[in-house]
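**Q** These notes open a run of structures that come right after.
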Structure 1
Amino acid sequence: MRYLSLPYLFVYIQFLSMALLIVSGPWVASGMLLLTIELLGCLLGIVALLQMRPHLANVLPLPSDDNRLITNGVYRIIRHPMYLALILVFAPLVVEKYNLLRLSVLIILAINLIFKLHYEERKLLVHYEGYRDYMKKSWRLIPYLY
């Protein structure tokens, strides 16, 4: 039970954080720079989802048997582009309507995504034979940094 509950906890924290950010402020940034960052996040998320094949996408950080390792497109550079997309979408909204609560929720979301991707990578190493080689050729979240 404990083994299966951790992936659900990651998803619960992720969606709760996103919901809190949505209900506590604007959904769309109004400044040109912030709006551009938000739109780039949306575009990155859509492209990553399409390259993964939407019907195989899974919010749980667990590989499924009917999926395959995607290493082309944006996944050639970033192993978790959808997590980066979430940060790019929500960070401008926090800057747009800044307060300590919203900043705290964004930090919780980011930390949760980092723990979630580390958990997911441990599972992917076991599930996909070539994942270790893929890790050597790509960045986790932010190219040239992490």
Structure 2
Amino acid sequence: MSLTIGQEAPDFTLKNQFGEDVTLSSFRGKKNVVIVFYPFAFSGICTGELCTLRDDLGAYQNEDTELLAISCDAMYSNKAFAEAEGYKFSLLADFWPHGAVSTSYGVFNTDRGLAIRGTFIVDKEGKLRWQVVNGPGDARVAEEYKAALATI
């Protein structure tokens, strides 16, 4: 992993599923941010992970915390995915330049053109406070995010 706990998180602006720009630094001074990179919309493990977050959304998106899910899928794929699964959080498209944000977080798999399962928590000051990276086929444990958020 190329990021170190305590360093400033790489800033980015990406389009959400509605075509709106979402900028990480816009949450500075306002909210902690949980960033969840996932390989592909509509894939089995990704759907399961994001549905777990959807089903307990108040723990990950509230007055103190924002949830941002990022894949290298196009905005239109993310929109269809969000509509099909009822996601009420931003699905961001790291589509072009392909994988640029995933690369800046050290989770872009160049051989497969996808983001591996990286989760990062950025505090209100824009500093990286927690991270975990799993391989493409290894599901994450959402309860770990809650525990990490409780320490901020």
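The numbers here are math on the coordinates, done by the rules we state, and not lab data. Here the structure is a predicted model, which means the values were calculated and not measured. Cβ atoms are built from the backbone, for glycine too; each structure is taken alone.
**Q** Can you spot which of 1, 2 the value 12.5 was calculated from, given it is Kirkwood radius over Cα pairs in Å, for residues 69-124 alone?
**A** 1
**Q** Taking 3.1 as the value of distance in nm of label points 7 Å out along Cα→Cβ at positions 53 and 93 derived from one of the structures shown (1, 2), identify that structure. Display every interim value, and only then the final one.
**A** On the way: 1: 3.1; 2: 1.8.
Derived from 1, not from the others.
**Q** As an exercise: Cα extents along the principal axes in Å, calculated from one structure in 1, 2, equals 32, 31, 30. Which structure is it?
**A** 2
**Q** So relative contact order in percent (Cα under 8 Å, 6 or more apart), computed for just one structure, reads 36; which one of 1, 2 is that? Intermediate results must be reported in sequence, preceding the final value.
**A** Working: 1: 36; 2: 31.
The correct label is 1.
**Q** Where does the value -22000 come from, among 1, 2, when helix-only ellipticity at 222 nm (-39500 (n - 2.57) for each DSSP H run of 4 or more, over all residues; to 500) is the thing being computed?
**A** Going label by label, the one that fits is 1.
**Q** Check the numbers for distance in nm of label points 7 Å out along Cα→Cβ at positions 45 and 133 across 1, 2 and tell me which is largest.
**A** Details: 1: 3.3; 2: 1.5.
Result for distance in nm of label points 7 Å out along Cα→Cβ at positions 45 and 133 over 1, 2: largest is 1.
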